[in-house]
Structure 1
Amino acid sequence: MQAAELDLFDRGIRRATETGGGEALDAALTELGWEDALATDRRVAVSLLFEYQGAANVTSSALERLLVAVLELDDEMRPAVLLPPLRTRLAPGRLIGDRCAIRGLASAGIERRDVACVVAQVDHGHAAIEVPTSALALKRVSGVDPGLGLIEVTGDIALASTGSRAPVDWTATVSLGQLALSHELVGTARAMLDLARTHALERIQFGRPIGSFQAVRHRLADSLVAIEAAAAVLAAAWDDPSPVIAAMAKSSAGRGGRTVARHCQQVLAGIGFTVSHPFQRYLRRAILLDQLFGAGSVLTAELGADVLRSATLPPTLEL
């Protein structure tokens, strides 16, 4: 994009996310041509939308639309694409004999779709399988952040009842999903830090703002360092795409989000525990985003195991 186009697109995405989420945001993204931007400049389209989405604490079908694009599915069918189970980056389907065992997640839109796309592990890679949603068991995920609208999906389907199958690159799909969620985590973390910073400037204790106290300043500074570190790894993942660096970016963003949440909760003190303060929404979202496409703790352990197994360190990142 040219500078003028990028500025206009940036302002449009920001305004759309600040106006509302859900179907209204989806409609706004369509009007702004977000999917066209995704096809021409994936980094810009993903980084802008997901960071603003995290900052505004809103939801959309953008992650599903992103997966449809990278899996090269039939866009006109708008299939519901299943996500990996919580904490993992495993394909949600597995072929066992003449049946497909399914365990994964989906957005709330799956309840309005006739067909779901399940990426299943096969003998030599992965394949995308069309499955009628009526054959799946759907259960709304309540838990820590019901506002994200996730659906738990399970099933055990005979292959004869499924639609077409095509080989897909699940590794590349996971990597892009991790980058998108990392951007959303960074946006969420920036919003939490802004809430804590504002509180530190406005809250008066012993006759002066608590932001003047060294302990509070240290917590805010540590939060900023965690955010910028995650953003730097994320930028490196775009500059030098690889599954390892994408996993590192997701792990760093998840860990950074939890660090920011912990410090900002301490700065906000009692008001941060109340449902009337917006901080609790961001805290909930950060916890759940960290679990999607590989929890930070799981990815760190897997990356460490890969280093020990291969006796080779990952490439040094130019941060």
Structure 2
Amino acid sequence: MLDERELQDVWYAGKAPSPLLRALAATYSGVVAARRRLYGAGVLRATRVRVPVVVVGNLTVGGTGKTPLVIAIVEALRARGYKPGVVSRGHGANLAAPRMLGPASSAADCGDEPVLIARNAAVPVAVGRDRVAAARLLLEVSDCEVIVADDGLQHYALARDVEICVIDGARRFGNGRLLPAGPLREPLARLSTIALRVCNGGVAQPGEIPMTLVGDAAQPLVAGAAETLQLSSFAGRRVHAVAGIGHPLRFFTMLRAAGLVVDEHPFADHHPFVAADFDYGDDAPVLMTQKDAIKCAAFARPNFWQVPVRAELAPAFFDDLAARIAAAAR
């Protein structure tokens, strides 16, 4: 089987998938179709909870910007009078039962994305492989009025009222093939069933809502080591750029657009960082995503900086979403 870099070449750079990859994709396609039919026929049943559920997901493997969008949705719903809560799978978490995040929750225990959401949005977050159980726990211990599911577009066991698909505007859907011959978790025809399609970067296609990720400040990881700086303060300087996310190039491109001279250090999505990963032999600034930074606090150095990003969309998107939630609640 190909390694991750070779798969990226197949998925996004025009390299032809091998006969083995195509055969595995055909098997995967059959499983996906059968599962959809079982849910459609009622053999497998989706469980509905007592509040509206919004699922934010994607059709492709890898990062598309879901987590910043979840945070933006939580903040927008709160501004419109709702009490939101979040459920998440918690990639890398090894939980026998769903768990509520608390102040001491770590990425190692609960996953990096749920911790990031809880800290940035100050929202109750339940983590668990079983999203139905996580949603029930969230409703038991909080007063949330709407649940936002971080990822889970393909987790049909949890009934949902609104589906949002986030699309990578630069890479789109790659070669358009299903896993592992391509990056798709489900066929492209699935898009026609999704109410809201958000395009992160690139050029939004008809029917898609444009979204921009904005990162314009750098925050020190070591408390008191420095003040928060505008990203432009690093313009012209050589920096080490670290990204263990689904599409590291997006982070590197953002830094270069701000005028930074970037030494790229890409890692696999959800990489479990250790101090040795940062032994670069110099004291140049190390800039990383906020998702990565939450896993590096224990061994952070004074030259470590995180660059938070926020999702910016037209207010009409959030008004539309709020209207759909209100309709579902009725």
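Read the figures in this text as sums done on the coordinates, not as results from a lab. Keep in mind the model is a prediction, meaning the values are calculated, not measured. Cβ atoms are built from the backbone, for glycine too; each structure is taken alone.
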(request) Could you tell me which structure in 1, 2 was used to calculate Rg/Rh (Cα atoms, Kirkwood Rh), for residues 204-299 alone as 0.99? (result) 2
(message) If helix-only ellipticity at 222 nm (-39500 (n - 2.57) for each DSSP H run of 4 or more, over all residues; to 500) computes to -9000, which of 1, 2 did it come from?
(response) 2
(message) Ranked on FRET efficiency 1/(1 + (r/R0)^6) of positions 108 and 220 (r between Cβ atoms, R0 = 25 Å, to 0.05), which label among 1, 2 comes first with the largest value?
(response) 2
(request) Figure out for me which of the structures 1, 2 the number 0.60 belongs to, where FRET efficiency 1/(1 + (r/R0)^6) of positions 92 and 164 (r between Cβ atoms, R0 = 25 Å, to 0.05) was derived from the coordinates. (result) 2
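Here distance in nm of label points 7 Å out along Cα→Cβ at positions 60 and 116 was calculated and came to 2.5; which of the structures 1, 2 was it taken from? Walk me through the intermediate numbers first.
Details: 1: 2.5; 2: 1.7.
Going through each structure in turn, the value belongs to 1.
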(message) Quick check for you: by Kirkwood radius over Cα pairs in Å, for residues 68-139 alone, which of 1, 2 is greatest?
(response) 1
(message) Starting from the value 210: which structure in 1, 2 was volume of the Cα convex hull per residue in Å³, for residues 132-235 alone calculated from?
(response) 2
